[in-house]
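Following this line, the structures themselves.
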Structure I
């Protein structure tokens with residue numbers, strides 16, 4: 001992965017589309033003969049829908065999943081030049097009065113409750129057509145989806161689906177990344193029991209981690225998200241996925257501290273002896289989380305340098321004491337995320353998860369896309 005040395009850029013986010021595609025291809029092969037979708041919500045987990053979606057479509061992906069209708073529109077626009085036939089799911093349901101927009105933009109609503117099913121059925125009947133949709137069955141998350149009472153009602157009234165082509169029945173996993181938890185197996189069994197009571201259609205079950213629970217969890221369509229972007233879907237094992245982003249930032253200034261003094265807001269870090277403190281032009285406004293202050297590290301010329309003091313909106317301070325002046329100077333690029341600093345490592349030091357690190361990546365970075373040809 002390379003970085004652009006644009007002299008105006010204070011920080012460079014390099015996105016390797018080739019590794020995103022390689023990750024999807026690995027998962028596609030793992031779930032075959034089931035199909036493999038790509039979850040590209042939150043602007044492709046921060047990497048950029050406009051670039052990620054065409055790369056995945058060119059590799060053969062034909063199902064894309066987002067959370068909100070506006071995201072679905074962005075995906076549809078990205079698909080038009082390369083795979084206009086691809087299907088797009090919008091997980092957030094069917095906003096009242098928006099049925100026509102789903103049809104006009106060829107977006108599949110994910111119907112989450114009986115009211116949405118009734119609205120989609122009425123819209124289909126008003127057009128004299130059978131319209132496709134995905135229907136969400138809750139098997140243990142207790143967020144979106146048909147709960148047990150609604151499932152019982154629908155199973156008892158299959159005529160409520162007249163005018164609806166159920167493209168997929170789907171559910172969402174609660175604990176798939178906890179491989180010692182029995183809940184994934186319990187959700188699988190509940191899902192199977194629900195499918196047995198409903199009109200026959202394809203089914204979608206596994207997320208990124210669910211894929212690694214084995215073939216009996218794959219059903220007809222897997223929906224990986226975080227694994228596409230390099231987050232480890234198997235936290236109990238080495239990461240089987242490739243890193244997809246690198247974040248490099250320039251040192252703005254290096255300061256020699258020869259007497260006891262403090263660094264940054266709140267005087268949170270105290271220098272008690274001779275030290276060298278370097279400042280980087282990235283902060284929490286760029287998605288580099290404040291919680292990493294005093295905990296995280298960056299890499300300078302392959303050597304770890306601790307973050308000291310608080311991370312502010314625009315700046316990070318690091319201790320470079322002991323590193324030679326030849327490699328620590330204004331303009332030097334340092335690695336914040338990359339081969340030495342995988343996204344899961346950064347997340348662990350910040351007390352969060354890789355999803356949050358990726359989806360928080362700021363808009364002030366100079367972005368470079370490689371590997372997309």
Structure II
């Protein structure tokens with residue numbers, strides 16, 4: 001069976017490692033994978049380093065689309081993916097998550113009648129002002145096989161009218177959908193064993209003596225009021241709680257800080273010895289930081305989950321989350337970009353006793369299950 005895998009953004013590259021590893025170790029005689037990089041993330045620190053570090057096969061093709069408006073970027077990706085699919089004639093196309101690369105892949109494949117496999121299906125924030133939410137919904141409704149990492153994602157699909165496929169072969173008109181566990185949990189288990197030994201990012205950091213923060217979403221980075229509120233809260237925590245704040249900074253955010261933060265706040269952050277701003281970190285470095293942090297604050301869906309994988313409480317810097325299980329479990333609190341809520345959530349989570357982190361995201365073998373189901377439905381006769 002031949003599959004084409006579409007990746008473009010940093011999280012997709014990391015997720016693809018789990019499937020590529022399963023194919024290499026368990027399915028090398030039955031599945032051939034062609035990896036196509038759209039070029040959505042083109043900075044080496046945000047892309048190439050992950051192929052090198054996680055031993056992912058290099059993409060056979062890079063569309064080099066780069067940045068642009070949503071419409072322009074998606075259209076250019078569709079054009080390039082369509083050409084790849086006509087040339088490769090795969091049995092299925094695999095997409096991950098909720099980016100423009102995901103949407104472009106699903107649209108291009110569906111019009112050529114190539115079955116779409118959506119990994120991380122069914123997730124909903126119920127906020128369609130988020131481009132990611134639109135991408136998720138459209139992709140799910142074009143897919144033949146849908147793999148949800150959570151029970152909530154599975155039930156979202158049922159609520160939207162999905163009915164389990166009944167014929168032998170899956171298609172967009174006869175979709176099969178599963179709660180299979182999370183490929184990122186597969187990765188976290190696999191790479192956590194080597195993360196600390198292979199990185200030096202923990203130098204000068206004491207275990208559980210720092211808060212790990214990531215901020216990258218446009219509505220946070222591009223809104224001066226929100227960005228100021230976020231950094232004011234972080235600076236308060238560093239100053240008043242005597243807690244080191246470690247912030248690997250997305251390139252886009254780094255460029256915005258000096259001109260967006262108030263002069264007083266920017267000066268306070270730059271002069272605060274407990275505020276440690278890092279360049280973008282690799283996946284292994286991120287795992288090492290997550291494992292050793294006292295608490296995580298993030299607007300990233302993936303980092304919310306990884307905090308849970310490593311039994312760390314999490315403050316969510318958004319107004320909603322697609323990972324509702326974390327909030328229901330009491331290990332995460334939604335604080336949005338509200339300074340007072342962020343500080344209160346930080347204090348509430350650190351004062352909470354006997355926090356539990358049950359195995360909500362599978363057994364670490366989601367990628368193997370996905371490969372098996374693809375073979376069941378799409379293996380040529």
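To which of I, II does the computed value 3.1 (distance in nm of label points 7 Å out along Cα→Cβ at positions 324 and 348) belong?
It traces back to I.
For which of I, II does mean projected area of the Cα convex hull in nm², for residues 28-75 alone, calculated from the coordinates, equal 3.4?
I
Supply the structure label, taken from I, II, corresponding to Cα extents along the principal axes in Å with the calculated value 80, 44, 37.
This value belongs to structure I.
Here helix-only ellipticity at 222 nm (-39500 (n - 2.57) for each DSSP H run of 4 or more, over all residues; to 500) was calculated and came to -14000; which of the structures I, II was it taken from?
Here the read-out was taken from II.
Compute mean count of other Cβ atoms within 10 Å over residues 308-315 for each of I, II and report the one that scores greatest.
If we compare mean count of other Cβ atoms within 10 Å over residues 308-315 over I, II, the biggest value is for II.
Out of I, II, which one gives 1.23 for Rg/Rh (Cα atoms, Kirkwood Rh), for residues 92-275 alone as computed from the coordinates?
So the calculation was done on I.
For FRET efficiency 1/(1 + (r/R0)^6) of positions 236 and 268 (r between Cβ atoms, R0 = 30 Å, to 0.05), which of I, II scores largest?
Result for FRET efficiency 1/(1 + (r/R0)^6) of positions 236 and 268 (r between Cβ atoms, R0 = 30 Å, to 0.05) over I, II: largest is II.
Read the figures in this text as sums done on the coordinates, not as results from a lab. Small disclaimer: the values here were computed from a predicted structure and weren't measured. Cβ atoms are built from the backbone, for glycine too; each structure is taken alone.
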